[in-house]
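Derivation of every value follows stated rules applied to the coordinates shown; laboratory data play no part. Note that this is a predicted model, so its numbers are computed, not measured. Cβ atoms are built from the backbone, for glycine too; each structure is taken alone.
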Structure P
């Protein structure tokens with residue numbers, strides 16, 4: 001079964017297009033107009049093994065919020081669509097990832113219940129052109145649209161760039177584990193649905 005999705009989202013604030021393959025090789029072609037956001041999405045692809053093409057034309061003359069939020073929402077919807085009935089996957093994944101002095105932990109349950117607890121301990125107002133508050137917002141918007149439970153915590157670090165990147169890499173490795181195909185064609189739930 002192919003686990004792919006191609007979606008578009010157009011509002012008065014942004015135009016976003018996503019092409020996603022959950023069983024890819026980590027190829028990323030990302031252009032959101034925000035360099036650091038592109039960098040984080042690329043890290044997500046490389047370390048989760050997904051292939052992603054993303055384009056966004058957003059109202060960056062206002063600020064970075066709409067682009068950050070809308071790309072995350074559409075990406076989460078694409079993951080949700082690509083998984084379909086959520087059969088034949090491990091469902092749970094976790095990872096602890098270092099990046100120099102930074103250490104981040106992520107845990108994921110592809111549960112059908114959207115919830116995010118994100119704590120990155122960032123201190124600067126911005127990294128590049130991306131507001132640090134929007135980094136956590138990207139993760140929580142992604143979790144909401146994907147309908148997953150997501151916990152991401154930075155356990156150590158002194159450099160905000162390293163902490164944010166370690167967090168995205170931890171989320172990516174946890175996703176790779178949770179999305180791993182199993183021999184069963186069953187929904188991994190006692191309820192029979194996710």
Structure Q
């Protein structure tokens with residue numbers, strides 16, 4: 001199934017608060033590949049193909065450089081528990097991109113996802129990016145709720161099978177009980193209001 005796309009063309013950072021004792025660190029060594037794999041294998045990627053996925057998502061692709069763009073959230077005990085990548089120019093679009101956002105199960109619900117979204121928006125706006133996008137999946141409901149709260153709007157486009165995204169977004173609006181959400185076209189223009 002194709003990814004869902006979201007745009008934020010009016011980024012506003014609403015807060016940068018991590019739980020006490022947690023901190024942001026950068027990807028800085030080969031050992032961080034295993035840390036990234038451990039985090040992302042907890043629900044985001046298939047552990048059996050994790051190394052190939054790392055190469056596919058952060059090395060062999062136009063845009064990200066893990067040493068420049070990838071961050072971790074480190075717990076007080078020194079364990080890296082979440083990761084996200086903030087790409088200043090993905091696929092040569094000129095747009096900022098939030099990529100490969102993941103948090104270990106036992107650390108979810110602490111506000112780390114909200115922090116990662118806001119931190120990413122802050123970094124990209126500091127780089128002069130006014131247009132930011134991300135890709136995600138239908139089943140990632142907590143992440144979708146976080147992105148919507150951070151100001152991202154759903155995008156309708158036609159996927160490789162010739163299907164649009166309207167029904168998929170309507171289902172998400174209903175599931176998350178969102179009163180109203182503006183659906184954008186692929187150029188970022190409002191095309192429809194979705195209601196629960």
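Which structure, out of P, Q, was P(r) over Cα pairs in 10 Å bins from 0, in percent, for residues 59-122 alone calculated from, if the result is 15, 36, 36, 13, 0? If you can, show how the numbers build up before the last one.
Details: P: 15, 36, 36, 13, 0; Q: 22, 49, 24, 5.
Computing P(r) over Cα pairs in 10 Å bins from 0, in percent, for residues 59-122 alone on every structure in P, Q gives 15, 36, 36, 13, 0 only for P.
Could you tell me which structure in P, Q was used to calculate helix-only ellipticity at 222 nm (-39500 (n - 2.57) for each DSSP H run of 4 or more, over all residues; to 500) as -12000? Display every interim value, and only then the final one.
Details: P: -12000; Q: -7500.
Answer for the origin of the read-out: P.
Can you rank P, Q by mean count of other Cβ atoms within 10 Å over residues 11-18 and just name the one with the largest value?
On the way: P: 16.4; Q: 13.5.
Structure P comes out on top.
Hey, distance in nm of label points 7 Å out along Cα→Cβ at positions 19 and 139 derived from one of P, Q reads 2.4; which structure?
Values: P: 3.0; Q: 2.4.
This value belongs to structure Q.
Which of P, Q yields 3.6 for distance in nm of label points 7 Å out along Cα→Cβ at positions 51 and 171, as computed? Intermediate values should be presented prior to the final figure.
Numbers: P: 2.3; Q: 3.6.
Checking each candidate, the match is Q.
Mean count of other Cβ atoms within 10 Å over residues 3-10 computed as 15.2: which structure among P, Q? Could the numbers behind the result be given before it?
On the way: P: 15.2; Q: 18.0.
Value 15.2 for mean count of other Cβ atoms within 10 Å over residues 3-10 corresponds to P out of P, Q.
With volume of the Cα convex hull per residue in Å³ derived from the coordinates and found to be 124, which of P, Q does the value describe? Display every interim value, and only then the final one.
Working: P: 101; Q: 124.
Going label by label, the one that fits is Q.
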